[in-house]
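I've put the structures underneath this note.
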Structure 1
Amino acid sequence: MKLIKTLGAVALALGTAVAFSPAQAKDLKIGLVVPMSGPFAAHGKQIQHGIDLYMAEHGNMVAGRKVDIIVRDDTGISPAVAKRQAQELVIKDKVDILAGFTLTPNAFSVAPLATEAKVPMVVLNAATSSITEKSPNIVRVSMTLPQNTAPMAEWAYKNGIHKVYTLVADYGPGHDAEKQFQKTFTSLGGQVVGEVRTPVNTADYSPFLQRVKDAKPDAVFLFVPNGEAVVALAKGFKERGLDKAGIKEIATGDLTDEDLIDASGDAALGMITSFHYSQAHDSPENKAFVAAYKKAYPKDRPNFVAVAGYDGMHLIYKALEATKGDSSAPAFMAAVKGMQWVSPRGPVEIDPQTRDIIQNVYIRKVERVDGVLQNVEFDTFKAVKDPGKAS
């Protein structure tokens, strides 16, 4: 009731009536809610790069409808701003589809709107497992933290790492990563010798890393939001001498994202991560994607967020082709369930039960390739579902 009243108030303020059915205009309007300013602005830029690249390759028409992207800045971790922007997109701009949502709190805040307004919501990054459970109209093309974490735990145990300390950021995705790593690792016989949750905005990890060093584990499992925190953590690991103490550094691939890896420099060398995309992924589809990306955006490197934007548009286009242009939530969601394609990241599928993505997860090591830091894949876990829901 609160959400409906809020929508009504916004509609009156705008001098228009609330309409919960998708707009009937010929143009297909997609409302993109992403950070274009603030500490996560790189996410918004990369998503837009991926979207623009897909549309440059496939045109701006799908199923007889011109595609119009309307971008709104959620400024970063700001659920109230994301919710307000999404409400205005639905009521004022009459968008057919909502997309974006790089951060979990923002996705959570908008999910009820997707249900009440009967608008499809395509999540392009936010990785907390339960997001797709917040509305029947949500589909995700990015990842979940448990999905990328469980293979890391399994690989670690099978490769002689039997004692691990976990260090994660104290928010939803960090909790997901910590829980799944510990669950998978201990189920195999591994031992968690210590754990710590750090504030999301931590700038100096030295005291936390010293605790890890004192515990003398075989490895430390890490997860923090990609950004300045990653650079501080990578450099702190080397400065505190954890590598010289024989402690291996394992993590999800957020920490060695191509947008950040150069800033970490040599501190990132040797880090072993599990992730669903690497610029160095060896496939015809990825080679074509990387070449096109470099031509269009020579100052940037393609990363997992750019691929999510690219794949998100692929999903939208294919769904609209299947529905013959019908973007209503029932038709759209029916079309995306079970959808399969070959992405630059590898073969992917939308799980018809959870509306989450099924994809390969790769084990990688940071190395210099032709003078460039790259995530070099050396092992593959195929067709991984989100274990956060499977459990």
Structure 2
Amino acid sequence: MKIAFLTPEYPHERIQYAAGIGTSIKNLAVALAKNGVRVSVFVYGQNEAVDIEEEGVKIHLIKARKFKILGWYLHRKYIQNYINTYIVSEGIDLIEAPDWTGITAFMNLKAPLVIRFHGSDTYFCHLEERKQKLKNFWFEKLAINNAQAFIAPTRFAGELSKKLFGIKKKRIETIHHGLELNQFQNDNALVYEKGMILYIGTIIRKKGVLELPAIFTKVRRKYPIARLVLIGSDSYDIQTKSDSTWELLQKEFERKDLNNVTYLGKIPYQEIQEYIKKAHVCVFPTFAETLGMVTIESMALQKPVVNSNIGWAQELIVEGESGYLVHPKKHSEFANKIVDLLQDENLCVNIGSAARMRVETVFDIEKTVKQNIDFYKTLID
């Protein structure tokens, strides 16, 4: 079996950008290769055109091109022609692409196309209750129409995408993203920086970061030595038109609290695990996700997590057992869960241990890769 992935991101030193989509694709691509599947990854929008082979995966960097007119169309046709060359020469059986931006709209690929619901603009606009550009919906709808089938990382993401795009007869399979668990080991789970609350993710409104100042103020009233560490790229704010959400965020903190806040910006992916291991509690008050890779990574490292309770999150955590689920707008409740964990070491240990067991049961890549292979076979045979 020969499977290809089309993506704008992938964790590699020569690739410009990598976040949740790239991480989940790499985890699956490497696991597929270990199971005897020949895997190619096509990463578009890059500064160079180069082929790399790593961990049994062929990585093709597609150099970005600019077009004076009809760039939205010619860009896609350029990628299509590039991929079709390899589909024919390498005998690729199936290609998988993300729903984001409808990148496969207008493409006529010479292999069956599966779209995985990593999170479309349509999906996120719905969750955030903001108006979507008609052009964006059009691109994503055309891409959906071109696909033979779909994979959703949570039932929630699949059902909502089905409703938003009016998918009726095509198959949607729920397969969770997985982690290679031997890469997520925390042999010193009882060693951490007391009072350190960690957020990892883009500094953007939809991730709930603007709720953190009110939550943190309430935490410090009961646990004064608490400190908040944020890791992730800064971003444009769609509501205020500010170029920096971090600048907005700083203004929301009370001055005395801001002294206990550290923003590290974007750091290499390889270093993030060390910060998770240092954390006392990890927090993810997001309003919009399809799954949330960093949540399950934190759980795998035996960290107690206080997470958003919206839709998809209820498939990650068993409330009160392997973590806590709270709506981001319920600042007092969110803060109280954090304080409960900060004040009770035994509770932290128990929640962290249960979180690891939850990941081993539901998000082990050794299990999810077999589900992917079985699903691919139904589309190829």
Structure 3
Amino acid sequence: MIEEYAGRIQRVRELAGMRGFEGVVVVGRAPDRNGDMLYLTGHVPMLAGHPSRFAIRGRGLGLLFVPTDPRLPTEVVVTTPFHTPAHGVGGITVNPNIVRGITQVLEAGGYSGATLGLVGLDVISAMTYEELVRYNPTVRFVEADDLVMNLRAVKSEVELAALRKGSAIADEVGDIVRRQIRPGVTEEDLAAIVRAELTRRGVANAFATCQTGVARSGEPYLVPPVSNRVLEDGDLLHMEINGRYDGYMIDICRATVVGEPTEAGVHLLETVNRMLEASIAAIAPGVLAEDLEEIANDVAVQAGYDGKFAFGYGGAGTYLGHGIGLGVDEPPALCRGEKTFLRPGMVLTIEPGLYRTPVGGARIEDEVLVTPTGVEVITRLERRWWAA
């Protein structure tokens, strides 16, 4: 894994040089936006939530400086003397004022007048950014969030191995919970099975949703996503199976009709399944991300569900799908307006759904890999739970 981190940092150097940067500052924030630093070094910032006052500034942030020159060391700046490890870095600077800490690093390296990429402009607070510019008035910081984001979108063999194993675990757990769906059990009963079985197999942060009945299944996501509602004959049901295995996320969804199938319910489920099949069949290198959502929407419209799918087509859902990796919802988003071209090595979740119909709603989600010649479906779990 050390070699994996070193390769990622070298690629950042190469991309930084191509853009005319003399280095890159990468921002991580605990606990929710640490992905880029985690990807490059394995480091996770600590102790979020402390107010920025006087000498304590930027608590919960971590900064990684990657110089473009490979002869110079990378450095991590943290705000506390106790911190998680960072692999492949030359040193760790501790300063309770995170901006003073990175300023020390830049001044020591002679970066006055330099142009530096800033990865994490959407993560860093406006106050901290203003201080960064004020403390380093001769340095030009240029937004470069996409630099690491685009690297993360294409998975290495190490990453693929973790994603495949996590998906295989979700297959096992999905097959177990599927057999427990019947009238009389509650949403919480089913979600508890998922959480327990995921945890038993080494999955961290095990999470499940379960939404049933016309009102609850009819929404893409509710708070709370699980209730004590008792399942009834003919209910539509959709449930997510999520968690983190070996650092990488699991994200699949299945849907069915409870007990005795209804004609309207089966029609909706079969339509969602065709949306999934059609969009997956169209995946290949060079395909525009937004085109996949249009394909799925065409299927929905032809089946009589105009305006019941994704937000971009007048529906209640977010979009057709998204990338997955260290985060559960990563670029590219598979939605109207997304101009990203698919590339080999991207791992995506495809999750079409139909919502707010007279009988409720449903969503089915698989994880897939873009290959040099097309697509590989990583998720092996049976999709048509209502047909067994």
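The numbers here are math on the coordinates, done by the rules we state, and not lab data. None of the values given here were measured: they were computed from a predicted structure. Cβ atoms are built from the backbone, for glycine too; each structure is taken alone.
Given a computed value of 2, 11, 17, 17, 17, 17, 12, 5, 1, 0 for P(r) over Cα pairs in 5 Å bins from 0, in percent, for residues 191-294 alone, which structure among 1, 2, 3 does it belong to?
It traces back to 3.
Say we calculate distance in nm of label points 7 Å out along Cα→Cβ at positions 71 and 143 for every structure; which of 1, 2, 3 gives the highest result?
The structure with the largest value is 3.
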